[in-house]
Structure formats: C-alpha cells, structure tokens
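S.K.: Each in structure tokens, the structures are laid out below.
Each reported figure results from applying straightforward, stated rules to the coordinates on display, with no laboratory input. The structure displayed is predicted, hence computed values, not measured ones. Cβ atoms are built from the backbone, for glycine too; each structure is taken alone.
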Structure I
Amino acid sequence: MESYNRIYQGSTRGENKSNNLLVQGSILAAASIIVRIIGVVYRIPLTYLIGDEGMGYYSYAFNIYNIALILSSYSLPLAVSKLIAARDTKKQYKNSYLVFLCALGFAVAAGTAFALILYFGADFFAAVISKQPAVAIPLRVLAPTILVFAIMGVLRGFFQGKKTMLPTSISQIIEQVVNAVVSVVAAYYLMHSHSASENIAAYGAAGGTLGTLIGAMASLIFLAFIFSLYKPIVDKQLRKDKNTSEESVSDIVKVFGFTVLPVILSQTVYNISSVIDGSVFSHVLAGKGLADTGRSALWGIYSNKYNILVNVPISIASAMAVAIVPSIVSSREEGLHLLVKEKIHDSIKFNMLIAIPSAFGIGVLASPLLQLLFGDASTLPAAMLSIGSVAIVFYALSTLTNAVLQGINKMHLPVIHSVIALVLHIIVLYVLLQFFNLGAYALVVGNVVFALIVSVLNWISVAKLINYKQEIKKTFLIPAGCSVFMAGVAYLVYWLVFNVTKSNALSTLLAVMLAMVVYAVLLLLFKVVTETELIKMPLGRTLARIAVKLHLL
C-alpha cells in the first residue's frame, strides 16, 4: 500500500504533467477548432454549388463511410496511444515499437478489406441504409479513404502515445485545407461535366468526398515525413532498451485486440446513431409520402447546418479526450492516483467553461450565425439550432468521460452506456417522427437525448470506480449563470448594432466578440478560475498577468 505522502509528493512532482495535459490538449483543440472553422467555411460555397439536396447525399455517404471507418480503423489512434504510453512509461521501448508495427499491419489489412467492401457494395449500402440509390456515387469515391485513414491513424496514435499532439494537430490542418480546396473545385467540375444527368447533385456530392480522400492522402504524407525525422530517436531508444521482459508478436496482437475491440464497439455504437437517424428518418418520412429530394434536403439542413455548428465547440472535448487517455495511463502506471483525479477535474472543468457558453451563445444567435455562414434566414434551421444547442454540453461531457473510462481500463462501460442510449434514442426518434410529425425537429431532440443519457451513465460510473467527485458550483452552476448573462448581452448587442447598421455580419461578429469578453470577465469576478488554474492553461501566465493588472485576480 502506497503512503499518502508518496502519492502527494508524486502528485506535486507531476504538476507539470497536469499542466502539460491541458497544453497538449489545447494544442489539439486549437487545431480542431481551426479544422472545424475551415470545414464550416468551405461548406458555404459547397452548399451553394450542390444545394441542400446534394449536401444530403454527401451526408448520407459519410454516415455509411463512418461505419466502415469505425469498424476498420477509427479506434486505432486511441488504442495505439494507450498501449505505447503504458510501455514508454516503463521504458519498454522495444515493446512499444512492436505495438506500432503490429498496429500498422492491422491497419493495412483492415483498411484494404473495408475499402474494397465499401467500393463494390456501394449500390447495396446506398439502397438499403439511406434508401437513396444516388448516394452510391459519392460513396465509391470515399471508399479508398478508409485505407489511407487507417495508416494515418496509427501514425497519429504513435505520436499521441509519445504525448505530443503537434504532429496530429498540423496533419489535421493540412488535411482540412486540402480537403476544402479540392472539394469545392471537384464539386464544380463534376457538376459541370454531368450537368445533363438526373443525379447532378450526387456528382456534386462526389466532388466533396473526393476532397476528403485527397486531404487524407496529404495528411498521411506529412505524418510519414515527420516519422522519418523522428525515426533516429526511436532507433536510439531501442538500442538503450535493456528490458528483459520482451513481448512477442502474439502477446502484442492479443493485447491489441483486447484494447481495440471495446473501442471499436464503443465508437460504433456512439457514432452509428447518425446512420440509424438517417435511415429511420428516411424510411418513416418516405412512408408518409415525402419525396427523396425533400427528405434529402431536410437531412442536409440537419447534418450540414445544425450538426456542423454544434460540433465546433464539441471538437475541444474530442481533442482533450485524445490527450487525456495516454496521460491517465501513464499516471496510473506510476501510481499517481491523486494526479489522475486532478487531470480529470481539470479537463472536465476546462471543457465545461467552453461548452456551456457555446451552447447559450449559439442558441441565442442561431439565426444570425446561419445567415452569416450560409445565407439562410429561414425559420427551420434557426429553430433546430436554438433547441438543440444544449447537446453541446452533453456531448462534451460524454466524450470526455468516455475517454476517462477507457484510460482507467474500463473499456466495456462506454459500450454498454452507448447501447442503452442508442436504444432509448431510437425509440424517442421513431415516436416523434411517426406519431408527433415533428420532422427534422425529431432529429434534434433525439440527438440531445442520446448525449444526455451517455453523460449521466458515464458520470455515475466514473464517480463509483475511482471515488471521484467533480466540483459542481464552479464547473457547472456559475458558468451557466455567467453564460445566461453573456447570451443576453450578445442578443442585445446584435439587436442594437443591426438596427443601426442593417449589417448582419458586423452585428454578429461584434456580438460574439463582446460576449466572449463579458464571459471571461465574469468568470474572473466570480472566482470561477483561480490564478493557479489559469496558469495551467495555454498562455496562462500571460493571461494571469493581464488579469492581475486589471484587478480581476
């Protein structure tokens, strides 16, 4: 039994590690935000080119592709980072490198198999899952991306296991920039060359999916280059490794399988909800007489406008989840249990400080944001966004707590919780569509219900397993109160500036910027963030000095 003093001293020595978690997570979060912003920006011309119908085909294709991706390789970055971090902590560099090689072999085999299945089965999947045969056109273009992403995922997991998020961050930005350019150009070219086809919108969607493939290839080339530069360091570590308990290939494959399978199941259930949503939505509304184009347009609004904006702040939680898994694994291997709880606390609080105001801000400025980004002043998308913005909080929390459970080797629990949420979510969605005729609103409500259930179940499990108690007042309650005031300020500023200038763009940008300043000041005035916590954050020391000079700390 370790003494309290040893754990406390280890936690004190590990303070820099706790800081590093937020820094590394923030690097990846910043990259994710940039990626999401690029994603929103390039979808503006893409939507104008191919319309809501084309974006509906684009979304259906991606939903089917995501299932194949999850089953083949989506879990690889997390699994590889977890296994490499555990071995590097013990300085077992040969075992660590063997994990990388075995994962690479798995990636090539699984990626190739699923890419072929998706390519040759595109007509079948499009007809059965989406009930829209034209979806097969963009789906075939997407198929090779599975192999590219599988190999790329192993390389990202390798660097994440080494506790550096920079290669992953840069590669994501490269991927998205190339994706944005190629998607728009290819969509324009394919629609122009197939202008006489009745499936012109589907060919436009295929241009968008071609951008995904080329972007992934560019990212893979970058990661391979960085790995070649890092390889001499790996070779040096291998030469210095005097560990006598070397693992065999069969040992690694067995451990890798036990790690990958629960993650695959969890991610499959967690992400398959979109595919099921699309299928249930399409089948129920088809039974009610709504035409293919009408269903695709509604689905395009939900997936291309609602989901895109909601997912921007959620990406911060996703980035923190990537960073926290290897970090928790390393701390547990070193026996620093207090540090594990500190990392969980810091990560959850950091995410809630962003997710809660994002939900209120997007909810109150839904229509101005949609007009600014998509030129859409219609009621339906704005109402969907206002109603469903609360999902940001629940998805941020569920994503992070999923990672915590995976980091403490309770890999099966996210699977169980997601299955429970999925079943209840499907029931709610079907009832709302079939008996209440809520149409696209049913998708939004179902989305919120799914994330809420996973969050609650994960929260209960984390609390029980490691005797963890999250501080509530400064993590949830005060930020929510500050967010309500911030949202009121944002709406008032927008209304005043718009009445004077009649410019939606200027009014929205000023409202957002002032809201961010007001929220930050309120957090400091109500002592939600201490100086110690602020210093842990990226650029924290600089921010702390500014706050002190302004008498906010």
Structure II
Amino acid sequence: MASTVLTGGESVSHARGPRLDDRFPFAGKWLFAALLVGGLGYAGISILTDTQQVGEQIAGGVFLFLGLALVIALGFEFVNGFHDTANAVATVIYTNAMPAHLAVVWSGAWNFLGVMASSGAVAYSIVTLLPVDLVLNLGSAGGFAMIFALLLAAVLWNLATWYVGLPNSSSHALIGSILGVGLSYQLLSDGGGSGVDMAQVTKVLSALLISPLIGFAGAFVLLLVMKRLFRKPELYREPAADAPPPVGIRALLIGTCTAVSFAHGGNDGQKGMGLIMLILIGCAPTAYALNRTVPESATPAFVQAATSASAAYAAHGQPMTSVEAARAHVTAALRTKKVADTAVYGGLATLSDDVAERIGGYGSLGKVPAAAVPNLRNDMYLVLDTTKLVTADKGAQATFTDAQVKTLKAYNTELERGTRYIPLWVKITVALALGLGTMVGWRRIVVTVGERIGKTHLTYGMGASAELMAASTILLAERFGMPVSTTHILSSGVAGASVANGAGLQGRTVRNMALAWIMTLPVAMLLSGTLYWLLLNLTKALGY
C-alpha cells in the first residue's frame, strides 16, 4: 500500500495504481491516423458534393475559411474527447475492470455511437444562445469573426485545464465563449445589438449548476442503498493490485462506463454539430441553410401548417401590408424577447403567409433558388424562434386558445424540420473526432479522477454508483435538449460516492476543481470577447 502526503498535511492512502504507460500497437496508430485523415477527407468531399448538387460556387477565400473553421470545430470535439471522456474510463481503469488502452478504445467506440444516435436538440439549444443579428448574418465579417472567436476560446481553455490535469467542462467553456462574443458584439454596436438571449443563458447555466449537485447527491444516496442491498465487502474495499474484479462486478462497471460514454457522445457531440452547421450556413447557404432533403410530398403539409398559424395570429393582430415592416417588427421582438403585442402577431401572420406562398410556389425546399435561400431561411428562423417565445409567454397564453397554441406548435415542428437539421456526414465526422479524441491525452484527467478526489482508492461500488448517476443524468438532459457537463457530473459523483463510502475528499483537488468551475465563464468570456474584437478589426482591415 502506498501513502501520499499532500500539501496541507493531508495523508492519502492508495493501492498501487493501474498501468497507464502501455503503448498502442503500431498497427493501431496507423488505423488511428487513417481514420483521422479519412474523416477530414470525407467532410471535404461531402461539402464539394453538396454544393455542386445545388450549383453553388464557393470562392477560394471562403473555401479556405470553411476548411479552417471546420478543422477548428472538429478540433474542439477532439479535445472534448480526451478531456471529458477521461472521466468515463477512470473508474474501469482504477478498479482494474479493463486495461487502460482497451478502456479508451471501448469508450471511443461508444462515444461514436452516442453521437450517431443523438437527436440534434442540444445542437440548436447552443445556437439559440447567440445574438440574433449575428445568426441572421452568418456570412458577414461579424459572423465569421464570431465563429472563430468562440471556437478558439473554448479550445484554448480546454487545453489549458487539460495540461494541468483539471476536469474542466467543455460545455461550460463553450457557453462562456458564446457569452463573451455576445457581450463584445453588444458593446461594439454601442448597445444597439441584440446581445445574447439571457433567458436561454439562464436556462442553460441552471442545468450546468444543478446537474453536478444531482451527481453528488445521487451517487451518495445510491452507494448507501447499494450497501443496504448488496452486503458484499469486496464491493466497498480497495481492489487488489492488478487483479480484475469478480465477473458480475466487472460486467457492471463496464456497463456503466459504456452508458456514460454513449451518453457523453449523445450530449457533447451535438455541440460540435451546432457549431459546424453555423459554419456551413455562413459559407455555403444555398446548400445548408435549408433542409433540401425534405421531400416534395411534405410541401402541402407545411403550407397548411403555415396558413393555419397565420390565421391564429391574424385573429389577434392585424396583418401588415408590407413584408419588410413585418420583418422589422418580428426582428425587434426577438431581440427584446417582448412578443405579447398585437403588432408582433400581425407581423408573424404576414411573414407566415409569405413563407407559405414562396415555398408553395417553388414546390419544395429543395427547389428554392440560390438567390432566395438566405432571405427565406432568415424569415423562417425569425418566425420559428418568435413563435417559440409566443407559445411560452404567459401573456400570449392568456390571449390564444389551447387549439391555437397547438396550431402554432405544429407550425414550429414544420419550421424546425426545414431549418434545424444535421446532415449525416456532419454526424459521422463529429463522431469520429470525439471518438478518436477519447483515445489520446486521457492520462492527466484519469489520474485526477482516480487518485486525487477521494482520500482512498476508488472502489467497485464507488465507481458503479458515480457512473450510473452520471449516465442517467446526461441521458435525461439530452432528452430535454439541455447541454450538461459530463466532467462536472461524474467528478461530483465520485466525490459523493467517496463521502458515502466513509472516505474524505482531498481538499486541494476539490478547491482546484471549484476554482476551474468558477474561472471558466469569465476566462472564456474574456478570451472570446477579445478574439472577436481582434478578428472583426482584422476582417475589416482586409476589406471583408
């Protein structure tokens, strides 16, 4: 038994740790490289194919920007893989349930499957945090500066915390980056910009704050229940050095690792998808701003839904004679989040009629001409997000009947189908980036979770209870489209299980983790806000 004395006099007892220095087989490295290069090549070929099919010509400079932005976005997911998913494999590694390299490959495979099975709801909950003006003008200098600033800031902070071995949250870093860009945009526009959606920010930050508390309390209670139901002492003792656990316990631990890895892929992978869709819409709007895969047979249902919604709005507000005036009213309402107004209802009625008429005239989204795509997509975005506010607003709910609210929600479903989608190749490339990222750089975080949270070695029961709570919490969050942090939930679960098992917590690690949690938002905001300002001035200096 090895004993370690920490700063401040804390004495921590650990059994000899697992082997973390085994090297991947030579053939495995070649396979890794082939998948990495193949994924990037597949993304490039898919973009060329998609743009050629719609006759879109991308200028050389824009194509280079697109390629660089995609590499950075996939780099964010790659870093996310070895930063966050190290938490999932720490328990099986430190309980000797799986050898380290087999564990990270196994986890990477299940991260890949989690991304592929995801719904896309989390992807667009991240996008809705961004300033309305920048989302409507993704192809502008401000839109390009926004994308690069928030991506670079999130990646830099993730790499910095990984380097010192702190289990920081990629979700937290990304949201901080979005806030920084939004505030910087608002300041640079002399207060005239829309800024970030603070209601959505509050909702997302609440999930990030509450989920670790759920992880701690849930793992604490679950381990106490396990001790009541399963009175096997070996579940709650330090594992024997280099000895695998009994078959049943081993299956349980591998199962919980699998669940956390799958859940992590399903939630965190979507953040990269949302960012990539922003890049694609800004650089190649004809191909990606609208979902051209929606069949022509779906057009009558869309037109009917739009017409019914327009009638519901017209019942409470006079439709406007000018589409431009309607667009201005709805845009202002979306910026201020004040939608309970008859003028806004009239504007929504006019825009809905106009959208229905245009799509009905073209025959399907796939037949919308290139010149008409950006304007149509922006109008659909305006109506979609404003209608969401209307159906959630208490004042509006008192105005509209239940049947009318149901009609508006049905219309939103059709609008989402046409604008909020994830192409299959985007899912595959993000899944590859996240899955491959899991297989490198994992040691620093694994050691922190396995050795530096509790004062005693991680036991079978502690690992199982922490991962069960983490998997269930992340899957539930994904179901409701909420971005949460695998790192925060699982690390908190390990801490809760350590306390329930009678072990104390290492004060230094807990303090450092809390400091990283507190510092992430302001540091990411400062980084992204500064980068946005620098990049915006650079694009202007270059004449874009």
Structure III
Amino acid sequence: MKGRTPKTFAMLLLASAMLVSAGCSNSGKEDAGSTPAAKDGNDTSPITISFFGADASPNWNNMKDDVGQEITKKTGVTIEAQFDVGSGGGQDKISLMAASGDYPDLIYAKGNLSKLVDAGAMIDMTELIDKYAPNLKKVYGDQMNRLKYSKEDPAIYAIPTNVGVGAQVFDATGGFEIQHKVLKELGYPKVETVQDFENVLKQYVAKHPTTDGKPTIPLTLNADDWKIMITVTNPAFLSTGAPDDGEYYIDPETMEAQLHYKRPEEKEYFRWLNHMYNEGLLDKDTFVQKDDQYKSKIASGRVVGLIDQEWDYQDGENALKAAGKDEDTYAHFPVQLTKDTKDHSLQAAGLDGYGIGITTSAKDPVRIIKFLDWMASDEGQVLLNWGIEGKQYKVENGKRVIPADVQERKTNDSSNFTKESGIGLYTTFSAHYGDGVKDATGNYYTTNFPEQITNSYTAAEKESLKGYGATTWKDLFPSEKDFPLKRWGAAYNLPAPSGTDYEVTFQKTQDIVRKRIPEAILASPDKFDSIYDNMLAELDKAGAVKMEQEFTQLVKDRVELWESK
C-alpha cells in the first residue's frame, strides 16, 4: 500500500503554496499565505470550502439554517457541499474522483478512504493537528493512536466523525422492529426469538389482512445496493450472537477472520428467511424494490415488521409521525435465532469510525484545520448539538433544556425542524464527544441522555415501553457491560489495500453473496441447502480463504498499532 510520508506531506504543502484561489489564502509551508489573524486562529474572513459526503443528507439546506448561519458568522466559512444520493455510499463518485484527480477540499469518504489514500488524494494531517488543533487533540485525548491509518502507514488521513468520543449508549435503535399498534393489540407479547417475531406478524396479519384498503405487509427488507447488508445479511450475525465486523466474523481469542456467512448458525438464519418467504410473510418485492419504495411502504403504515436500523427507515417513520400516526411507528427488540445467544449490538468498539479528511486539492489546509478545530471546541459542539440559545434551547438554573414546543417539533416534524435549525447536520465536519459526556458546566454535550431521550419518545413508544417494563429500548437489550471492548475496533473500518488482488477478490465475494443469498431466500425449501452450500464453495473458489488470511493479518496489525506506546 502506498502511503504518504512526512516528506511527501511537506512537498504537497510546498506545491500547493504555488496555487492561488480567489477568496482563499495560499497553503504552502508553515503559515505561508495565511493572514496574521489566521496565525492567531482568529481569521473570520469569508472563505468557501468544498466538501463531498459519502452519505446522503436530505435535510441539507445550504447553510441557510440557524446553525449553519452561526457557523459562518463565527468562522467565516461557507461549506459548498455535495452528498451522495440514493444508497450508493459514495463508492461510484469517489472512484471517479480517484481516477480523475479532481477532489473537493474536504471529503467524508465513509468506507472508501483507501481508494483516495492510494490515489494520493489525502494529506497527512498529523502536523496540522499538532500545530493548529488543540481542540481536536483534547477531544481525542489518549486515543490519538486510533487515528493512524495503518501499521505500515501511520499517517492521519481522516479524523473519525461518525462516532462520538467517550460515548455511553443510552438507547437502542436497531434490531427487529414491530409496530406499536400491533404490540398493543396482542397484549405486548414476548419477542425474544425469530419464532416469537414470526408469531406476532402471523397473528396480526391474520386479523388485519388489509390496511387502508391495501394488503398488510408482514415483513419487508431493504436490499437496495449496499443496504442489503443492513437489513438482510448483517442481521444473520447479530441474531446469532456475533458483533458487527462487517463481512467478517473475527474469533475474539485468535483474531482469525472468516466471511461470516460460513458460520453454520447463520445458514440457519437465512433458512428462516427462506421459510418466511415461502410462508408469504416476507414481502415478495424485497429484492427488487428501491430504497425510496421501501420507505414509502413504511410511510403507508401497512408494514408490520422490519429488521433494520432506525437511521435507514427514519424517513418513512418521520412521515408517519408528521401525519399523527405514531402508533404505526416501531419498537425495537434484540431478537435471536435461539435462546442460546445474546445480541451484541451494544458491544463497544471504542473510538473507531469513518471520518473527514483534507485533500491535496485544498488551497489552505491551515485555515481548514482551524475550522475543523473550532467545530470541535466546546462552543462549536454546543451549537451543533443544541442549536441557538433562546431559540432551540434555554438555560435554567445552569442547565440547558429544550422547551416543550421545540421538543414536540423535533419528535413529530423532525425533517422540517432539522432543515430550519441545522441541528444534527454538521457533526460530520469534526470530532465531537459522544452521548453522556459533560462539559465544564456540568451539561451534556449532546441532547441524547436518559431524561431527554425519554422526553423525545412518542406517546405510543412510551406505552409500548411501559408494556415491557422498560423506560428505554436499551433496557430490552444486553448491555455493553456484558461484553469486552473489541481490541480491533470496528473491523469494517479497516483500510484494506485497494488496486490489489485482495480488492478484486473481495468484490468477487460480494457479487457472489449479493446474488446467492437472495436466490437462497427465494428458493423452494428443498433447494435451499444446495444453493447455500454451493455459495460457500463458490466463495472459496473465488479466493476467499487467501482473502480471509490477509484480513486476519490486517486485524492483528491494527491491534499491534493501537496497543503500541
């Protein structure tokens, strides 16, 4: 893997000093091209920073929202943003960037960082952070080692921003979901195994074959593009007692990695989905519908059950809330294939996430790192999470509180509220503390803490939770305290080498899985075993064993890097 060394970094800065851009100062060597105010960290002259985000951001309002306008007022920065559309995760767009060499100033690459690193697109931010970013260093603290790209190339090409540092888990937002009205009608039944889940769907649909004149849908999944992992394949390991390490299962003792589909218990999970399809309980359109069609079905109120993460179906649920149909929204359960395993959704991975980085196209990396640093300051984090004092929150007896009318809009009109306020739209742009961390005033940095979470629940949620003797959805799930911290973090964030045999083999295995898993689920029960077993043989024939060995070494190297002094 070709990485960027400190020497290369210096050369990049020297080269960029020769480039001039209207409205931006030059980058160059230390402080070259920066105004005297910029040296002091106080430059608020207007500057536009271009950005690409690999996740969609449907509520982005071009910084015309309250938070965005305040960011520009405080920093002088206007973000000219483009986001991935649909469910592509930025893969196609970033591949084109890497091929063309045409980059924005900042990129949130999600799982595609290695393509940009190998293309020479990203600068090493190590020196910039050390010289100009005290707030970033404060937030990351003793976990700075975890920002390093790899054992071979210990540069910092991106800072994790999709995870909060020091976060406590106060709620669960994934698992198996069932509508509140269904649970209420059936007397809040036990939902612990896939059989329990199936029984609930079957009983309710037998009583209510139609909803608003259209067929009631017992269960639908979102298999559009990469989201097949979220609702179809990832639940296979989560429902059989394994944590989320992407496409792999990693033995916690030996750190040996294998494609998780090879676990015998996962085959039985997919057999259950095959059974659900043949029983008419799994939506026949599951593997042909698009992301927007999936959400539209949810918004119609006729989908009884989901197996998903709330962030994926939230648009549909928000539409239900806006229409006053919160009883059609969903409860969360840690459903398992059998009673012999525990849901590992809440197992802690520590600081390890997708992040934002500065590209070699940036004309003023110093100004940009100072912007990222301001966003990580206490002032910036309170603004990003709470909004404007006197408008989205107030301070009573030294405590930040959200007024009831504001909370009502956040709960029941969240899309419009987000577009107008900007709360929640800017955390991608820098390091931030996680839920449960308090600032120097004794207030939480984020609005996700027990009291505020329960305040944000709809009446239907509160009623369902009461029915199960719980106050939050987390109460129904095994606690993070039940599991050890994963030494390798989130394995799906590991930078695997691009442009190599590994990448080619990985894509081949992905193509096989995304073709054969749906085929196995949609087959007649007597053909399931042969399709699944042939898939496993096909994976090995495509080079899976060698790929697994290479990934095992990446895992071990990461542990060595992170645990080195």
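S.K.: Taking mean count of other Cβ atoms within 10 Å over residues 238-245 as the criterion, which structure among I, II, III has the greatest value?
M.R.: Evaluating mean count of other Cβ atoms within 10 Å over residues 238-245 on every structure, the highest lands on III.
S.K.: A further question follows. Work out which structure the value -28500 belongs to, where helix-only ellipticity at 222 nm (-39500 (n - 2.57) for each DSSP H run of 4 or more, over all residues; to 500) was derived from one of I, II, III.
M.R.: I
S.K.: Okay, next question. Given that FRET efficiency 1/(1 + (r/R0)^6) of positions 222 and 502 (r between Cβ atoms, R0 = 25 Å, to 0.05), derived from a single structure, equals 0.05, which label among I, II, III identifies that structure?
M.R.: The read-out was computed on structure I.
S.K.: The value 1.8 for distance in nm of label points 7 Å out along Cα→Cβ at positions 318 and 374 was derived from one model only; which of I, II, III is it?
M.R.: I
S.K.: If you rank structures I, II, III by relative contact order in percent (Cα under 8 Å, 6 or more apart), which sits at the top with the largest value?
M.R.: Largest calculated value belongs to II.
S.K.: Please state which of the structures I, II, III yields 151 when volume of the Cα convex hull per residue in Å³, for residues 430-509 alone is computed from it.
M.R.: I
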